[in-house]
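Next up: some structures, all given as C-alpha cells.
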Structure 1
Amino acid sequence: MSKHEDIIKYILSLEVGTKISVRSIASALGVSDGTAYRAIKDSDTLGIVTTIPRVGTVRVEKVEKKNIEALTYGEVINIVDGALLGGKDGIYKTLHRFAIGAMTIDAMAKYITPDCLLIVGNREEAHRLALENQSGVLITGGFGCSEEMKKLANEKCLPIISTTYDTFTVASMINKAISENLIKKDIVLIEDIMETNTYFLNVNDTVAKWKKVITETRHQRYPVVDDDNKVVGIVTLRDLSSKDSDDELIGRVMHKDPVTLTPKTTVAYAAHIMGWEGIELFPVVKNKKLVGVITRKDVIKALQYMARQPQAAETLEDLVLKKFEFKTSGDKGHFYGKITPEMLDPIGTASWGSLNMLLSTMGIMTLRQKNNINILVDSINTYFIKPVQMDSMIEIYTDIIDSGRNFCKVEIDMFDNKRDLVAKTFLSAKILRR
C-alpha cells in the first residue's frame, strides 16, 4: 500500500468532526507535507473531509449521491458565506428542514424540530429556543450572539452561524443550492452502472487459461491487469488466433494502453467515446487499479433510463421547451411556441446561444421520435438571418435528409410570425446501437 493510500485510510479511521491539517497528518504518519497535502485534497474530492472558513479542514461523514439534497451545517456555511460563532463540533450534522423565525416565540416553537436550522435575526430568545430543541441557528443581517448562546451551542454541538445577507436572500441561496443539487442527482455516473464483480486476466496468464475463462463465462472481452491490479491492456476474441500457442502469455497478445474510465465519469461521455471509437468494453479504474467494467449494453440501458427519468428540478432546457409544442410525421417535424424571458440576451432579443440550443434539441427530438434511438451530436452548423424579439411566436420545421446505419443528418428551419426565415441549421449525429 502506498503512502497516499495509507493517509486516506488513516483519515477514514478518524472520528467524524475531527479537525485535521497538513502538519498534523505529516507528523502522525511520518510523511512529507506535500504528500499529506495531496492526500487531503483527494479526501476532499472523495467527500470524507471538508474545509470550513475560519475553522479549517474537518473529517465529515460522506453523503451518498442519491441523498445529495440533504445539506449539512458545514455546507450551509459555504453557501451563505457565513461565520461560525459556536457549536463547531456539530457542523457535519445533516439538516432535515429549515424554518424562518418571523413570528412570536410561542408560535415559532411548533415549527422547530431536531436537526432543523432556524433562520432568524438578532433575537436571543429565538436562539435559545432553537438550541434547546436540538436545532441550529443561522443569524442574518451580520449580527452576532451572546457568549451565553455560544456556550450553549458548544455544549449541545449545534452550530450558530452568522451571515451578512438578509433573511430573504439567505432562503433564496439555500433553495438554489438544493435545486442545483437535485438536478445533479439524476446525472448517471459510471459508478452507478458498472459491474464490479468482473472477470479479468493477468499479464502472466496463458492463452490456455484465457480459453478456459471464455468457456466458463461466454464473455468476449476481458481487461488485463498486472500484479498490482493495475490495468495494462485488454483482450478480445479477435486477438485469439489459431497460431497462438496455449503457452503464450496474455501480455504478448493483448492490446496495450486501453481507454479507461473512472467511476465519476458521466455515462454521456462514455457513450460518446463508445460511439466514436467503436469500443465495446471499458475497464473502470480508480488510482489506475481495476474496480469494474462497463459494456455498450450497460451504457444503452442507462441512456434509456435517463430518457424516461424526469428531472427533480428544471434545467435551462426545460424552462425553454415548456413553452413549445410539437408534432411529427415520418421524417418531418413541426414545432411552435414563444420566445421566453430566459432566452434573452442583454439587449432584449433572443440570444444566439439559446436559439442554437433550441434548434439542436428540436433536431434530436425528431430523430428520437422516428426510431427511438440513442443520438450523439457530431456537428452542428447554424446560419442566423435576423434577430427575434421577446414574446415572438416562432415555428420550427425539421426534416431528416439522410439516415444511415451509423450517421444521420437533419435540416432545421426557424421562422418568425411573419413567415420570415430566422435561422437555418444542419445537424449531423452519431447513432449508438447495441
Structure 2
Amino acid sequence: MGFPHFGFVFIKRAFASMRILNVAEKNEAAKNIAAILSQGRATRREGFSKFNKIYEFPCQMNGQTYHFVMTSVSGHLLNYDFTQRFRSWQSCDPSVLFEAPVEKKCSPDFEPIKRTLQREARNCTKLIIWTDCDREGENIGMEIVSVCQEVKPSILVSRARFSEITPHAIHQAINTLTVMDENMSLAVDTRQELDLRIGAAFTRFQTLRLRRAFPRALAEQLISYGSCQFPTLGFVVERFREVENFVPEPFWKIVAHFDRQNTQTSFTWKRGRLFDRDCCSAYHQHLLENPFGQVIDVQQRPKSKWRPLPMDTVEMEKLAARKLHIGAKQTMQLAESLYTRGFISYPRTETNMFPAELDLVPLVQAQTEDSRWSAFAHNLLTNGLRPRAGKKSDKAHPPIHPLKCGSALQVSPEKC
C-alpha cells in the first residue's frame, strides 16, 4: 500500500519543480503575453497589488509542458536614495553627497508588488523576465531578479527578448530564452546614481544659499536642480526672452496677379520685401503706369520627393506634435498602449532602417483591410516593397511599424 503513496508524492514534486514565474513590465503586457501563450485560456487571480493581476496556465516550451505564473510590475520597482544618516538637509555639507553611501529601496507604493513577487517566487524554480528590451527594461528586470532572489537565491533566471507583442514574436521569445545583460542594467544604475548625487547636492546647495540671500521671498521655496532639467530650463528661458524682446517691424512687398481665361497665377518679387514704404510705393506706381509684362523664359524640371525614412522614436514624437498637436509625453503614453495591445512594434527605438530578415509583406497585407488606405497598401504590394533605409540602428529593435489593422481601434486617455 505504500507504493501508490510514494508515486503520488513523486508526481506532486515533479509538477512543483516545473512551476515558472514570468514577470512583465506592465499589467497590460502581462495580460496580452499570457493570452498568447495560453491561447486565451489563462485563469486570473489577484495579487497584493490591485493593479497587477496574476495569470496562470500550462505552457509548452521547447517540447515540454510547464506551469506558468505570469504577473507584472509597474515600471521601476526600486529607487536610489541616500542612507538614513544623509537624508536630512542638516546632516552634512551638500558637497559630501557626492561620496555619501546610497542604497536601492522599494518605495511604499510598490511594496504590494514586491510582496506578490516574493510570494510567487518561493513556489517557483525559474524566473523569466518579460520587461521591455531596452536599457530601462533590463534594469527593471534586474530589480525583479534582486527582489525574487531575496527570498529564493537558488531561483533560475532567463530573459525573453522581443520587439512586439504578437504570437510569432512571443512564441519565438519563449523558445529562445537568453540571459540578462548586466552591463546594460549597470549603465542605468550609474545614470540614476549620478542623477541622485548631482540633483540632491546642487538642490540643497542653491536652495540653502538663496534662502539666506532672500529670506523673505524664498523662506519656504525649494530651488530644484536636475541634470536634464537645468539646461532645458535654460533653452526655455532663452526662447522666452527672444519672443519677449522681439520688436515687430512693418514691411511691404509687391505681388503681380495674372487672371485670364480661367488661368490664374501669381508672380512674386525677386527682391522679396522692403521696409521702406515710399520706395515700395514708387515701384508699385511704376507698375500701374506700365501694366504689361513679357515672359522671357520658361523653365520646367521634374521634382521628386524622398520617401520618408522608417520611423524612430524622435520622428514619431515630431510628427505627432506637428500633425496631431500632441505633446511628447502623451504621444509615448499612446504608443506604449498600442504596443502592449499588439498594434505596433516597440515604440522606443533609435533605428530607422528595416533589417533584411524582417518580412514586411504580411504587415502591409494586414493594412489592406482598412478602407482608408487599402488602395495604397495594395499599390505597395503590387509594385514591390522598397522602404528607404536610414543609417541608424540600435541593434535592439526595428523601426516603429504597425502589426495589425486598427480600423476599429478606439483610443481614449483611460486606455493609456
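List of remarks:
- Read-out Rg and Dmax of the Cα atoms in Å, computed value 30.7, 122, structure in 1, 2: 2
- Which entry (1, 2) yields the derived value 13.2 for mean count of other Cβ atoms within 10 Å over residues 80-87: 2
- Origin of the derived value 9 (relative contact order in percent (Cα under 8 Å, 6 or more apart); candidates 1, 2): 1
- At a computed 2.01 (Cα Rg over 2.2 N^0.38 Å, for residues 224-295 alone), which of 1, 2: 2
- Identity of the structure behind 1.9 (criterion: distance in nm of label points 7 Å out along Cα→Cβ at positions 24 and 56, calculated), options 1, 2: 2
- Once FRET efficiency 1/(1 + (r/R0)^6) of positions 144 and 336 (r between Cβ atoms, R0 = 30 Å, to 0.05) is computed for every structure in 1, 2, the highest value turns out to be that of 2.
- helix-only ellipticity at 222 nm (-39500 (n - 2.57) for each DSSP H run of 4 or more, over all residues; to 500) derived as -10000 - corresponding label from 1, 2: 1
All of the numbers you see were taken from the coordinates with simple rules; none came from a lab. The model shown is predicted, which means the values in this text are computed figures rather than measured ones. Cβ atoms are built from the backbone, for glycine too; each structure is taken alone.
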